[in-house]
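Next up: the structures, one after another.
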Structure P
């Protein structure tokens, strides 16, 4: 799965990886969070494209509700069929944005995520890293800012600091539900970032090592 702050290129790199999987005839599914189901897509619209005020607890609950539906309706069946699952965000984003960004209690959010994920642990999280201001500039140039992107600079700084912390071995050991997390520099061209991602995947996930 791919994680990171706003505008780091998660969707772009996932599309490129998906194209290689398709060319290699590897069965796979790609999803984004929030979304991926009819219920999740409606939640996504409320979270990202509505002007309705949302309390931090409401925001977290909506993200987690979308995740629970995605796990039950799509992820578990796909994994049972032996398909590779690619995700644009998962529970790590809730830890970064709602725990560290919004200041919600970690214990409560972790418990809710445990319920939503039904014990699923990612095989690998590719954490794309980029300075918050650079990422927000990319995101704004792409399509304008959504509700989360419009948050104050201090919020995005806290999120970036959290993601950097998540790449540390000590944090990962204390949060086994998140699985292994490896940071990848997201600066430079899309081709340069893709090569870094490909190198990482080949080293950490043998099933991806032979992709063209």
Structure Q
């Protein structure tokens, strides 16, 4: 029985496949910093931003200090706003087929949550997404201080949905070891392969879902 579904956000509910987002790791040149040094420093800071220990803007300012340059705070704010707007645009292109399936799941009594590793800027516009009303809970890493594949972020979602792990299934494209992480947290897992295709290296017990109709079939089958 599947009583609850937990969905990854990027490359599962929405995609950047047809967009050209600015990667945080590539901002060195715009900040007038050495590109290689910036990328190395950013890799160390990213986990802190994802877990809400540091804002995106503050991370950039700290990297500037680390690399011996006092950054223009207005420029840093602009970069933060640009990221927010780029992510917001993705929510306006939500797939109508996916939206229809989510509504059917709700009609069947299935509880739904979104679980995402993200910055605050990445999901600032989530409430404006047409699909947001279909979700019973939104669990974002920067808010809960934990990121996939750590068990806490999955268990926080099941706690908010008031379900136990064995009746909950996590669906994601497979990044960040999220599928095996879900299993380690006591949930079932399935791979969302409609945007990026199947990822290799996953055990055969994890189903590959090639379309949103497969999600309905999976829930019906239990």
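Can you say which of P, Q returns -12500 when helix-only ellipticity at 222 nm (-39500 (n - 2.57) for each DSSP H run of 4 or more, over all residues; to 500) is computed?
Source structure for this number: Q.
Which one of P, Q has Rg and Dmax of the Cα atoms in Å, as calculated from the coordinates, equal to 18.3, 58?
Q
Match the computed value 3.1 of distance in nm of label points 7 Å out along Cα→Cβ at positions 142 and 190 to one of the structures P, Q, and report its label.
Among P, Q, the structure yielding 3.1 for distance in nm of label points 7 Å out along Cα→Cβ at positions 142 and 190 is Q.
Between P, Q, which one scores greatest on distance in nm of label points 7 Å out along Cα→Cβ at positions 30 and 158?
Answer by largest value of distance in nm of label points 7 Å out along Cα→Cβ at positions 30 and 158: Q.
Of the structures labelled P, Q, one was used to calculate distance in nm of label points 7 Å out along Cα→Cβ at positions 94 and 134, giving 3.0. Name it.
Considering all the candidates, the number was obtained from P.
For FRET efficiency 1/(1 + (r/R0)^6) of positions 118 and 166 (r between Cβ atoms, R0 = 30 Å, to 0.05), which structure out of P, Q has the highest calculated value?
P
Where does the value 3.4 come from, among P, Q, when distance in nm of label points 7 Å out along Cα→Cβ at positions 86 and 174 is the thing being computed?
Working through the options, I get structure P.
Quick check on the output: 31, 31, 22 is Cα extents along the principal axes in Å, for residues 102-181 alone, derived from one of P, Q. Which one produced it?
Source structure for this number: Q.
Of structures P, Q, which gives 25 when relative contact order in percent (Cα under 8 Å, 6 or more apart) is computed from the coordinates?
Q
Bear in mind that the values in this text are calculations on the coordinates, not laboratory data. Here the structure is a predicted model, which is why all the values come from computation and not from measurement. Cβ atoms are built from the backbone, for glycine too; each structure is taken alone.
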